[in-house]
Structure 1
Amino acid sequence: MLPAILGLSGPFLTDDERAFFRAADPAGFILFARNVADRAQLRALTDSLRDLSGRDDVPILIDQEGGRVARMGPPEWPPFPAGARFAALYEKAPMSAIEAARANARALALMLAEVGINVDCLPVLDVPRAGAHGVIGDRALGHEPMRIAALGRAMLEGLEAGGCIGVMKHCPGHGRAGADSHKELPVVTADAEALDADIAPFHACRSAPMAMTAHVLYPAWDAERPATLSPTIIAEVIRGRIGFEGLLMSDDLAMSALAGPVGARAADAVNAGCDVALACSGDLGDNEAVAGALGGMSDAARDRLSAAMARTGSGSGDFAALAAKRDALLAYA
């Protein structure tokens, strides 16, 4: 199995993609708006990915946070609120906010499971700071680590109850970044003591099945390499101080925070300690370069993948009732 999660080009697999994925056997796939048209098309696409991989539990990921990060949307699917809505309710009624977040995530999971998606890249556990870039912004679950942890844990629980699993991101924290890592490498100059608050929500949610790294440089921990490419940060901070034992994936290798050919980026991420490299472009050449640069998936990474996917299930719940419960609670904010 290839230690990579790969994107694809459009709403249907091309013949070339089908041949490549069959030969490469990637650990999983990630979908974007370019892959999404309607329910019937999306279910057919995810079914074809499962058939191609030969694994009923192959991870099929999507970024469906709510708010401005949503690959599936109207008119086919309803909008979902951004994380800031739950943070605002927490100001007035913490338990109601937690219950709203749980109901929202369960409804999200039911919507995704209906079309064969079993992993959602949620929750966002970054702790935003004054003066930071707005790339996190209203995606955040507040500004206090305890609040973010409580809401994030509820989202993880809701996703699992609805038949999906979550990916906590962006580990060990993107909230202080003064730049958008899609466009350039952010450098966070805070000292190690200050960074304790940034990793607190990740530590509180360390039982999450999956996590995604941040393409951010933290000189207090590693002056030369961003977290995604840093053996020190992955071993000592993510696996060590945070205590995360689940499947660790890189953020998208195509982002401009990283330098060099995409294949080298993938190899560096896996060599640093990421279980899988995430390549989202959907370009067949990029996918081939990633596959050419990587060996087989380690036994430890396979075990983490199996453990994570064992937590998916058929899910249960009434979508309309869950959405109505969420909306009624959010109305108090």
Structure 2
Amino acid sequence: MKGLNNSVINKCKADIDKVKSEVANVVVGQEKVIDALIKALLANGHVLLEGIPGIAKTLAIRSIAAATGCIFKRIQFTADLLPTDIVGITSYEAEKGFFVIKGPIFSNFVLADEVNRAPPKVQSALLEAMQEKQATIGKETFEMDLPFFVLATQNPIETLGVYTLPEAQIDRFLFKVLMEYPKKEEEKKIIEQNITLKKFQDYKINSILSPARILELQDITKKISHSDKIKEYIVDIADSTRNPEKYKIKTGKYIGLGTSPRACISMFIGAKADALLKGDSYIRPQHVKNVAYDVLRHRILLNYTGQAEGIKTEAIIKEILSKVPIP
């Protein structure tokens, strides 16, 4: 594949850096999370974000939406939510006849807050929009506004009133990202710079990009070049989750089910996005490693032994990356 011009790559990196700088004016710290969200956007994927309440999950996605010039909507998932609350309804008035009222899913950036609180029927409505980039209201099907990016959050500490997300649905997310506590120095800044003391508008975030520019960046991401050895490396990583004994992965005994081919696709496009984020015109093995945790974290399913012993998938991924040879 023909490589991209360096000036094109440099312009993309400069635009991305400006977006990150604008977001940093609002969200203190959390650079890895912000990078992961931007990479997912470049790769035209969706993110499942896990973190405790009050850690700026909503603020992060809202800030990125503002910095990229996109429309943002938030859906609070609850046990009594209906599919029509997400996609919309067909209504009737004597003067107008039947007409469609579109739901909040029709936006560029959608925050599905606490997605695991909604029943499976509602989750499946979100699934169509995520995968097919369309939503069905009554008998009509409508295309989503592009770019279309879903950030679904879930609270890891609660078990009451929540529904476990089906594996098939979790697999649709490009990344699963963990948002952790800020550092002490960062938390000092948060005390003064937070959304409780200020209005979001007070931060005056500049729109660095536009929806059209994001679509352009997504197209450029696809054109990041790669070698056959990179594809071989990605496939070997996926294969090691299915046949860990072949790669002498000791923690492989805790794997109940290895990754699907979608993991390979996600590592491939994710590595391209990581390369563009760092100003590279082709994929290196390190780019694959940089996205491996976010891609594999939710796709490696633990067996009962692994669950009982409290094994973390991160430990398995770490061993995989250390033992799978780079071609």
Structure 3
Amino acid sequence: MNLVRRFLPQNTKIDFVSKRLIAYAFTAVLVLASCVSMATRGFNFGIDFAGGILMEVKSTGGPADLASMRRTVSHLDLGEVALQEFGSPDLVLVRLQRQEGGEQAQQIAVVKVKTALGEGFDYRRTEFVGPKVGEELIRGGILAVVLSVLAIGVYVWFRFEWQFGVGALIATFHDVVTTFGVFSLTGLEFNLTSVAALLTIVGYSINDTVVEYDRVRENLRKYKAMNTYDIINLSVNETLARTFLTGGTVFVSVLALFIFGGEVIRGFSAAMLWGVIVGTYSSIYVAMPVLYHFNLRTITKGKVQGADEESLDEAP
């Protein structure tokens, strides 16, 4: 532990709050760019949401000839077709748009693909998702994210004060919207695993924020004559080593998943990599500076009293 601490900042006195306007502008750009991308580009919905047929095919004779397979399947008149390597050269993911008709039409399409590709392939899984199921999953995913964000805001409100709840909601909203933006801009497949990544990012971000908020509350009790500006800077600096250590270890772990985890969790790990970065950023430069604009109350003898004893106008 001592060896680790040598590489972490100790007793820093960085003025984070003075950069709040720059941070606000950067945050606004990120959120605006994400919203514009979602409105214009949309999402690359996976089969969970868009509906269709998904087949995982393994070539038994070595690396699959993706170009030849694509030509073969494309000539079957099955509508939109997409093939991609799936983690290793001998694994291919075949996606077909949902066929007109019921389940029988989907089964016929699968038989056509298997017949056209011929022998030398092992069909490891086949999935069917209807448009109605996809719409229900989209509604369920949106509801899960919205309710989790609101529940977090209420929790922080009751644990601290309403000012902290508002700050946590703003930071969490920023993290969720920009993560949606990353999926839209990059074209990463958005599916149920992506929703799980979003909920994980929300949890990670709020955990970081709550740790820093707890230090603010502790310092409000400890330094009754210190103004809000200095309290926030002190609190961020005191938790900075912990923030670096937590964020760094999570980032390295998720990076290993991204590199070695394969295509199945590629979208999840990519979202989490972004989530660790943006969650750490929002905790320091969004959630904490927002408190500066509220009338935080100092606590004396266990009771809430007045505002800061020194005027906020003295802060830079």
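Of the structures labelled 1, 2, 3, which one yields 19.7 when Kirkwood radius over Cα pairs in Å, for residues 141-268 alone is computed from its coordinates? Only structure 2 yields this read-out. Quick one: distance in nm of label points 7 Å out along Cα→Cβ at positions 45 and 293 came out at 3.5 when computed from one of 1, 2, 3, so which one is it? Answer by label: 3. Hey, Kirkwood radius over Cα pairs in Å derived from one of 1, 2, 3 reads 22.5; which structure? Only one of 1, 2, 3 returns 22.5 for Kirkwood radius over Cα pairs in Å, namely 3. Can you spot which of 1, 2, 3 the value 4.3 was calculated from, given it is distance in nm of label points 7 Å out along Cα→Cβ at positions 229 and 261? Label of the source structure: 3.
Every number in this text was worked out from the coordinates using simple rules, so none of it is lab data. The structure presented is a predicted model; accordingly, all values stated were derived computationally and were not measured. Cβ atoms are built from the backbone, for glycine too; each structure is taken alone.
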